[in-house]
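Before anything else, here is the set of structures, which you'll find just below.
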Structure 1
Amino acid sequence: MNTRRELPESPYLAAVAGREPPRVPVWMMRQAGRSLPEYRALRAKNTMMQACFDADLITEITLQPVRRHGVDAAILFSDIVVPLRAAGIGLDIVPDVGPVIEHPIRSLEDVRAIAPLDPQQVAPVATAVAQLVGELGDVPLIGFAGAPFTLASYLVEGGPSRNHEHTKAMMLGETDTWHALMTALTDVTIGFLRTQLEAGVDAIQVFDSWAGTLSLADYRAYVLPHSTRVFAALSQFGVPMTHFGVGTAELLGAMSEAVHGDGGGHGVPAVVGVDWRTSLTDAASRVRRGTALQGNLDPVVLLAGWPVVQRAVRAVVEDGRRAIDAGAAGHVFNLGHGVLPATDPEIITDMVALVHEL
């Protein structure tokens, strides 16, 4: 295990650890992506999968928003299906569709055919992390992976789904198959994040993008134990760990339990991402005390013009302060989901500057 680098001046690391940062830290999900012309220029020559397995491209694309916007954290450029591809599952990322699986997982035999993640298959990711740690200076690097449930939903459905009918049918009707699948995917997620941590990332985020389709009872029965194992297995690295989902207002308390662990805490900063449907103040009352919050500007606001953006940013910052007063450990300004492709990069730069001024 590598020795972690010291970043004492990082506003992001201060906020998530419950210390008072010199300014409100800000970064954005999908900050490295289709909103940036420099990204589109690179992607015109490479498919998404090619870019995700090329260390130099990963490095360059991760750095682009840090250079342009002055954000307080970089997030590794990758995709949640990268470890699935590395584990030998046939898939591709289709433009304007998303991940498409060649042979969806529908039986216990299909589950048993899932190979463990070979770290050598994601060696370019580890190389990119090492390069980025050298390039980023005092800016922390966040590694990430998809949560087992969201990975399962892609594998079972065969791609993006509105109702997740095959996924829920397996979960509720073929419980043994479901837990076997979730166990295998938990191992894949841990392996992918461990590779990033050993290469030197300063924090991790686990994306459970589709968990909001579940009731709290189903989440606790069929998902929470597996997500909890992800965080428990990686707590030894001592870095901040963030859990994020969309439409998860009713799940925020349980999601914070996953990060903290059954024993009441791993001794590392725990963060829960909040989307725009829930105020940060309300979220603070739902998560475990001592949890930092991340969020939660609606990404569409960035398409509505600067006067609207300015008002909304101020409101989120104020809500973050109230959330801290209500018991949250800290607040990291972010969007409630990813940057939309049509977003003007200059608006993003101005937004970051405003958050820092506030």
Structure 2
Amino acid sequence: MSHSLRVIFAGTPEFAAAALAAIHEAGFAVPLVLTQPDRPAGRGMKLQASPVKRYAQEHGLAVAQPPSLRRNGKFPAEAAAAIDLLRETPHDVMVVAAYGLLLPQEVLDIPPHGCINIHASLLPRWRGAAPIHRAIEAGDTETGITLMQMDAGLDTGAMIAEARTAIRDDDTTATLHDKLADAGAQLIVEALVKLERDGKLPATPQPEDGTTYAEKIGKQEAALDWRRTAAELARQVRAFDPFPGGAATLDGAQLKIWSATAVPSPRAGEQPGTIIDVSPDGVVVACGDGALRVTQLQKPGGKRLPAREFLTGSTLAVGQRFE
């Protein structure tokens, strides 16, 4: 099936690549793809293309990688060239998903139907950079995708459509990301079909009530504070998988904790951080309230291992205490 609507796409990570693939496979023309410049990654720190760039190149789509779209930023010449390219590329609408660059008003005004953003939360909850992580960390039971008509604010535009997704007790950022990427891909294709058919998309202004901001995740947040409740720490571990993981220091060595569940404490009154049980089922650590059963761990330079395998090469003992 082919469509007459022409879509410029802007995005960078896997979440965005899922949407680009869905738009392209649905038969919409994609005359240009914007994605962030290649970044060094992996052990050799070689330059690596983004998932969006890889998809675009595999399917013969034109790619541009400006470091900025702001004429008054650090890269004015590159921004001006990219804006000229946008103006010269015939298109009807721009779709933006986890692009990572700020779109100034000048860019938002170029597409005849504006810019539609695929955002991984139920706006106005969790505007900002890390909505999936923060929803899990906060204990939300539901999240979803919101399609938004972009304006110059941070995720403040009018809402076009939403799809809701339950957050399960065992969801991590990795598993929830994949569900939301699929939901976003489906929702944007439905919206583009509707835009082509009707010539416009109804949009509802966001309420100001219930606004929260999902700050970017920093490595310094990885450390587990055992004085917190076990339930909070279990959510932190799930929210920080696959990045940055939960970090715990024992006898000067830092371990990564990748999977854990809150359990009632079998021994009351223990200092938070004290190991109170060690078995193949997990390492139980006292918390400010309750205890955390740690079921997947990683040594520096090692692999993520289930507790049973981890304990064959490491001696963790009852009475030891995490910092």
Structure 3
Amino acid sequence: MVDVAAELPLESEAELEARAAPMERLVTIYGGSGFIGRHVVRALAKRGWRVRVAVRRPDLAGHLQPLGAVGQINPVQANLRYPASVLRAAEGAEVVINLVGVLHESGRQSFEAVHAFGAKQVALAAREVGARLIHGSAIGANAESTAFYGKSKAAGEAAAFEAVPEAVIMRPSIVFGPEDDFFNRFASMSRLSPVLPLIGGGETRFQPVFVGDVAEAYARAVDNLARPGTVYELGGPEILSFKQLMELMLAEIDRKRLLVPVPSAVAAFKARFLELLPNPLLTRDQVRMLGYDNVVSEAAKAEGRTLEGLGIKPTALGAILPSYLWRYRKAGQFTRPEAA
């Protein structure tokens, strides 16, 4: 007679604890309503965690609640510029995750305010309540960077480690998925413009990483499967230049567009005006960031500070892009992949 129980895979200690005490363990996620945040919320809810989502506008975070059971996901108000609200949102949490970030500055939402000062407040709150800290950063964080984005991300990492030396830091390359701001933006541009610019010649290299893999990395860090006091660099299985990414996107939506190299100096001049728009297509700081490759370092790979080091097999672009870029194809030309 076959022992069925013996044939089943063993559950991790974290999964057993979650089953034993469903929704009693609390994690607070600052910025949990954003692109990466909603996937992290889903991953943790599936593991049985009670999730407190700390955002500036809780009334706009209702879309997260269907990701878990009734009462499992609770949006609360917190603003990183106000330390008291940050601390209040962390109270009772076993783990604190900071996912707050901006791609361009707007009003009070400066890089310094969000990535440096804000990161420090979250780290101090985690220390105050005795919670583990997982801090979201980005490949490109560098105190010596000429880009304010990269400098501010490095300042945030330093603040996190200063307050909580055992913190885990996640640095993804550009993140792709159904709601991303990269492929969706350029695919949308291709509908209106016969030309797409290749800033700096389009030679900058990227290692796009699937948002689901990034969320799983955070979840495994919550499960205590990441090394404390460690910076993880998260990248997908492919390293492609900016030009190659544009070619891949155009091939996927079956559109022919002229890819025109634009010198960085010319792009920076145009960005002086574009960055005045409410949602700018390009800023001077982004031009500066495009001067650096955005790939996982050799040191991170050698030391196992990667997705693979966390036991995650990176997902290829080709497995995901068709599921959402189909909407940018010419009307009536193709059916949605799932329905084909």
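When Cα Rg over 2.2 N^0.38 Å, for residues 116-179 alone is computed for each of 1, 2, 3, which one produces 1.07?
Comparing all candidates, it corresponds to 2.
To which of 1, 2, 3 does the computed value 6.5 (distance in nm of label points 7 Å out along Cα→Cβ at positions 196 and 252) belong?
Corresponding structure: 2.
Suppose Rg and Dmax of the Cα atoms in Å works out to 20.7, 76; of 1, 2, 3, which structure was it derived from?
Corresponding structure: 3.
When you work out mean count of other Cβ atoms within 10 Å over residues 188-195 for each of the structures 1, 2, 3, which one comes out largest?
Of structures 1, 2, 3, the maximum of mean count of other Cβ atoms within 10 Å over residues 188-195 occurs in 1.
Out of 1, 2, 3, which one gives -8000 for helix-only ellipticity at 222 nm (-39500 (n - 2.57) for each DSSP H run of 4 or more, over all residues; to 500) as computed from the coordinates?
Working: 1: -14000; 2: -8000; 3: -10000.
Structure of origin is 2.
The numbers here are math on the coordinates, done by the rules we state, and not lab data. Only a predicted model underlies this, so the values are computations on that prediction, with no experimental measurement involved. Cβ atoms are built from the backbone, for glycine too; each structure is taken alone.
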